[in-house]
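Below: a set of structures, written as structure tokens.
Rule-based calculations on the coordinates, nothing more; no lab input. Just so you know, these numbers come straight off a predicted model, no measurement behind them. Cβ atoms are built from the backbone, for glycine too; each structure is taken alone.
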Structure P
Amino acid sequence: MKIVVTILCWAFLGTAASAETIDPARIVDAATGDWDQDGLQDLAVLAAPAEDGGEIGIYIYLRDQDHHLLRLAVSAPGKIRGSTDADGVFGQEPSIKAAGKSSIAIYSQNSAMGRDRWDQTLTLAYRDKQFIVAGYTYTHYDTLDPNAGGSCDYNALTGSLQKDGKSVKAAPKTIAIHDWTDETGQAICGK
């Protein structure tokens, strides 16, 4: 019995140690909603990385049933591109909001720098006690070449894919937010 208790304590300490501490000054945006449909308000946060120049993290907190306190459910650093500097370039700010009953929409963009402009929305949903990518919408255009743009809208839950306004055959996928990268979305869209 002592061995089982020791193993459980080490597993808990390992989990607690792996959670990143978020400096309140690094919070970029936040949204509330009932992500796990338990009747209690939960919290989703976008936070800048500890060091300048990195990608923005997604942190999701679910409300504890017994004590109604927020508990970290997802720590996914380095998932979203964007500017987090208050004096930074306009047109690169990310945002997060509740979308539907149990979904979270994360919007990012580059509508200001260079000739390659884009915007994307990553939609997360709570399924089977984990947060998965439910959808990915991406549009892009070239400010110098009017023929070098496109769009992609992928519903990961159903496998529905619209590429440049046309239906394309795709398979549904279950992708945990921990496993998501921009390259995953670009591969689905055939870029």
Structure Q
Amino acid sequence: MKTYVTYGFFLALGGLLLNVLLYLTGFHSTVDKWVAAQWIGGIAGLALGIVLIVLGIKARRAEVPLTEEFSYGWALGAGVLVSLFSCLFGIVTNFLYTHFINTGFQELIIQVQTTKWEAAGMSSERIEQAEKMMRSPLGSILNVVFVFLFIMFINTVISLIAAAFLKRAAVEDLSVPPVA
């Protein structure tokens, strides 16, 4: 369990540091830079997720004796548990980011979404209603749930792929070194 928590924590911490870097470089400050911030954050976040999930699975595999199989299911489970803990820690780090580091982040999100709705031709009354929903506590809760599920989905796909490469058969004769 310690391995999953450790790698999940570092994945969430990496996400927080990425957001802080985007904030300090001005990408989380204006609507104009939002698209670039999404691309940079998405690619860097994906790379961070791949690296830390793979490292977490490898660390868990190293804890299993060579005489025991580390099956696809065990590898997948390790990746999913790293992902789960990263999402749980991510809720906390996201709260810290939006409430203490970049206190205008929620307002930026609302501005970005309003701009998209206006460009799509949505009426001002509907935009106003949707904006009220986004500002409500229910809107915040729905956002947290959506982000949690989205990140879990992406990380589970990463885990599915990584597990195929990181599974290991049991070694019966310890005098013969295992194959990767």
### Task
Identify the structure, out of P, Q, from whose coordinates Rg and Dmax of the Cα atoms in Å was calculated to give 20.3, 74.
Q
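If distance in nm of label points 7 Å out along Cα→Cβ at positions 123 and 155 computes to 4.2, which of P, Q did it come from?
Q
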### Which of P, Q yields 13.3 [Kirkwood radius over Cα pairs in Å, for residues 91-162 alone, calculated]
P
#### Entry: If relative contact order in percent (Cα under 8 Å, 6 or more apart) is computed and equals 36, the structure in P, Q
Q
### Task
State the single structure among P, Q that was used to calculate helix-only ellipticity at 222 nm (-39500 (n - 2.57) for each DSSP H run of 4 or more, over all residues; to 500), giving -4000.
P
### Message
One of P, Q was used to compute distance in nm of label points 7 Å out along Cα→Cβ at positions 83 and 147, and the result was 3.2. Which label is that?
### Response
P
